[in-house]
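Below you'll find a set of structures to go through.
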Structure 1
Amino acid sequence: MNIYIDFDDCLCETARYFVKLVKNMYGKNIPYEDIKFFELQKSFDLTESQYEEMMIEAHKPEALLSFDETTGAVSTVNSWLDKGYNVSIITGRPSVAYEASREWLDVHGLKRVKLYCLNKYGRDSFIKNSEFNLELDDYYKMKFDYAIEDSPMAFKHFEHMKDIKVMVYNRPWNETTEFPSEKYTRCYDWETIRRRMS
């Protein structure tokens, strides 16, 4: 069994951190439930410079290491690893975030999972030819049986995999999203994901 897992808002509570960060930096009080767009600049009504400043702050190691685990994620992933499943964390975070992301996984008991940075969203801050940086061409050669993902913008990266089943972790920014096909299933917690994949 080959499993793809997105990092932010699947393994950890990234958007909840952003809510606090935007309030501290700009005095904007945007409840988590009101983050209706995956594009955070739009959800938080930030200028281009504010958005860039916020993203730099959020990708500092001390910030990344402070993100809370999404309840049930670590125990579920470890149960799959114990069964011999092949689990890959494939994140859209920039390469500069790799070391802190790897440390977060290690500290939270996920030393056995592989971590890759994939340029999912067309950003430029990726290091080419590194062992952890996954080019789209290489990603498209990979095969996964299941994926856990929250971002509607990432769904296009599954369309070439005919037999994949995508568990969409329910978040405010995907609640009104129409899924591309019947291979997508909305899941409200890790217990549901565990049951559907057993």
Structure 2
Amino acid sequence: MLTVYLDFKSPATYLAMKPTLALVDRLGLQTSWKPFRTVERDVPKLGKEETVGESHRRVRTASQRALAIKYAKHQGIDLKFPEKLGASDLALGALAAIEGDPVPFIQSAIDAYWQLHADLDDRQVVQTLIENTGTQLSADLSACRELLEAAQEAAEEAGIVGAPAYVIAEQLFVGREHLPWIEEIASTL
């Protein structure tokens, strides 16, 4: 069993989905998809008198974005960050309530955020994603925020600190760069 923690608004999750799904398909892995809310940051504006810490945060965030864009091009993805970073809480809560295969919903939510810059915390947007993918929820959409809070707490207690994160054979990996190692472990199970 492979457990994958993800956040639709995370650029690392966006870049990890194609290779993760390929790995799951290639090895026929039973997979559990779980929500994990990440904190994404806008690139801070250059200040007239910025501190060393502010300068560091601005340069690091800009560098992380440039690197994500570079990796996206390698995958044939035209990655464009939204002007204002949105939230994904309601869609993540819906993920926690999905009955059956969540992959169509996951792919649609990721595409909605990254291609359309949709607000995944908006009830109508999430309801449309649910309807368009034929997704069934075990709870009403109004209860999904509470489901996310419970899932977030459980993930943090399990040691999850970012997305994507993977758990296989009781080993935790954070980041898509570990997919070759995950594949090696999965191949021996």
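We did not get these values from a lab; they are worked out from the coordinates using the rules stated. Just so we're clear, the structure is a prediction, and the values are computed from it rather than from any experiment. Cβ atoms are built from the backbone, for glycine too; each structure is taken alone.
Comparing relative contact order in percent (Cα under 8 Å, 6 or more apart) across structures 1, 2, which is largest? List each step's numbers first, then the result.
Values: 1: 26; 2: 31.
Once relative contact order in percent (Cα under 8 Å, 6 or more apart) is worked out for each structure, 2 has the highest.
Taking helix-only ellipticity at 222 nm (-39500 (n - 2.57) for each DSSP H run of 4 or more, over all residues; to 500) from the coordinates of each of 1, 2, which one would give -16500? Let's see the in-between values first.
Working: 1: -8500; 2: -16500.
For helix-only ellipticity at 222 nm (-39500 (n - 2.57) for each DSSP H run of 4 or more, over all residues; to 500), the value -16500 is produced by structure 2.
Once distance in nm of label points 7 Å out along Cα→Cβ at positions 100 and 140 is calculated for all of 1, 2, which comes out largest? Mind dumping the intermediate values first?
Details: 1: 3.2; 2: 2.2.
Largest value of distance in nm of label points 7 Å out along Cα→Cβ at positions 100 and 140: 1.
Ranked by distance in nm of label points 7 Å out along Cα→Cβ at positions 156 and 172, which of 1, 2 sits at the highest value? Can you show the working numbers first?
Values: 1: 2.6; 2: 1.3.
Across 1, 2, distance in nm of label points 7 Å out along Cα→Cβ at positions 156 and 172 peaks for 1.
Can you rank 1, 2 by mean projected area of the Cα convex hull in nm² and just name the one with the largest value? Don't jump to the answer; show the numbers that get you there.
Details: 1: 10.6; 2: 11.7.
Largest calculated value belongs to 2.
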